[in-house]
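Have a look at these structures, which come just after this line.
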Structure P
């Protein structure tokens, strides 16, 4: 979409059991006005929907991501964050942030 940019943090290498904080810098729209999701794609596998933080600040996340994954944001900096604790080898993936206007654009499973 013209004028909208989502820039994620650089790649990070962590050992199992450690934690990591990913960030996504948003420009072109305000986080408080739209929902923004985290999605990941493990090597050789399909994309997995982690969760979304809505403009209101409410959060929906997939069942398998509720315990170790925390979505947050800083509306002043217009940044989105994903904290992952107790990293597992299965967490190896490319992580994406994505703007969405309606829940219908995502396959939400709870």
Structure Q
């Protein structure tokens, strides 16, 4: 967990941005579950690059920003029984789950 995520516009990777809508009393539980799922399962799967879990200050959102080597690697994760189990638990904690794969189109720095 000491490495940084690299975001570049010319990288040919699949970026998952998954927004979970939660009640504030469930936010910490969902964050902990996603951290555990990433450490125990996701980071060991072929094609995994990185994951970053964000919690909104108002307590109503959790965002998983994850990078996969390809859309196929991401799909293989979705088909993995252990990953499916974790994602089912995450979905049960959320009021809404909105996952989408993206490409990076532009990066800006100061």
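FYI, it's all coordinate maths here, none of it is from the lab. The model shown is predicted, which means the values in this text are computed figures rather than measured ones. Cβ atoms are built from the backbone, for glycine too; each structure is taken alone.
Structures P, Q were shown, and relative contact order in percent (Cα under 8 Å, 6 or more apart) at 44 was computed from Q. When mean count of other Cβ atoms within 10 Å over residues 61-68 is computed for each of P, Q, the one that comes out at 20.9 is Q. In this comparison of P, Q, the computed figure 0 for helix-only ellipticity at 222 nm (-39500 (n - 2.57) for each DSSP H run of 4 or more, over all residues; to 500) is attributed to P.
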